[in-house]
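Multiple structures are listed underneath, in structure tokens.
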Structure 1
């Protein structure tokens, strides 16, 4: 996953972006509430948000930092420079990711959170490595990623094309001028079956589909180190 000049990563200029904002904000509020139920936070709990963005304008970005009551215990990490989040959310600490490994020692955190990042990690091996890294640095992690079989692809805002075999929908997106999203390293959607193939080999995992308007829209993965707590 990388950044390229001139790419509108959030599709802000699309005429339907305002609908995406409302839908995404609703979905993320539900994710936040589920995370709080899982982790049962207190002021001493150490949390890392893996894959944050420096954007503070779009209301669904960095929603965890916006709503979480114990900001002083939250670290964000990203391939981007997220130091602006330290000012936007006082108490939050940012670290930049360089290379494939996360910049923390083993078991640094109680929980690692990963919101809408897995689909941008690259091929299945790299997605598997990202979850393994989350498992290495924390006693548990919670990850959310879009379900490939939701009708609308939320990056391109194209319906159904992503249901085609990968080589077909990527060729179609390239023909429509969406070369960035057509590259596997930038967008590699997962199905529920795919999610099971990238889980850490140790620990206990629970995989669940969340629904929006009746359709399975997001995949939720909750993992705990064996013996930590039941999930």
Structure 2
């Protein structure tokens, strides 16, 4: 919940030349709903893609305060974040709702960025894999391998978001490896190898190198460090070896 329309547009204008030079990665920004249409228009013709932060699975209806997939398509955005931990924990979003949203987003031609991750209490109880398996299996139930090939997964350990705590690169890689094993079991070898799994949890310019050095980590879902052009630029420009 950051940036007015004018602030979001300024950010995109500053990021466009950076993204234009980034051959090694895709750049997606997810502004607030109020800025989506203007942001998508500003990004047209550039290498910056625009995502919504959430969506409702119905095209329209009596859901005051919600925004539908049809409204997102109308803004011109191409991606949508689904199941973010703040939606799950602040708004009680369930795996079943995530599943409905994923299916609706795919049907609408949007690229879902589907988030999974455990809380600190769950990790301390040794339940990380149990939670990830439930969120993955239930959240992506009923999808075909072809459906799954259009999805991006983001692992966001909830205890490392906005807390300044970061999962060690090894911890993150273990979780990513487990998620890929779930994908292999549910959707097949090729889809598991092909899916991009992003890490989200206090990613900053000073830790991106160690995280991206892990073979299992394909990119980053960036929170606080995406609010400033300089830090986001440093992340976009990072190229591992």
Structure 3
């Protein structure tokens, strides 16, 4: 990657090898980029569009793909979280990360329906294993994708005793509530798990990923007229390290 050519070399031991290898010194740091971030005469903003990649945004702004690495230095959020995903990529990521089924109930589950228990829907006959619980939201996370029936009894046997609760809601994990917001505000609120969310607004796992992804799309970029000056100085300082 061209960016790491800016770093001076240092000798490292890798793994259990008894010899050193020259490798870019990733601890090297310069405050040039920090100074640029604080001086609005050097930067402007760019809104990432569908299909944009770092290299083609660099090509669009600077007539070369070479300066793509500057976007990650200028924006801590994309350096930490990565380049924003397209819609299909985002959906695939959420489904891959949250592939299970979530049941909500208004019944007491504090001491029953524990992780590892096998549950079965009386009407749907869907069966699965509890892998996670969110007591505050009355949620049971069931491994895999299956369809239970709203209103049916969910049964399991624990300590040789058959126990049951009523399924209040059943959804995919990606569409399940991560938290709830006040309907007229943006702040998170606690709900009574025995009464349900009421008028509070659900933010699902997918909603949270989507909002986070959208927040990455406006990035700070070095102005085209300043890019050569900034990059040249950055490389000089890093090479002199």
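Numbers below:
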| quantity | calculated |
| --- | --- |
| Ranking 1, 2, 3 by mean count of other Cβ atoms within 10 Å over residues 78-85, the structure that comes out highest | 2 |
| Structure from which 7.3 was derived, mean projected area of the Cα convex hull in nm², for residues 70-173 alone, options 1, 2, 3 | 2 |
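We did not get these values from a lab; they are worked out from the coordinates using the rules stated. Since the structure is predicted, the reported quantities are computational estimates derived from the model, not experimental observations. Cβ atoms are built from the backbone, for glycine too; each structure is taken alone.
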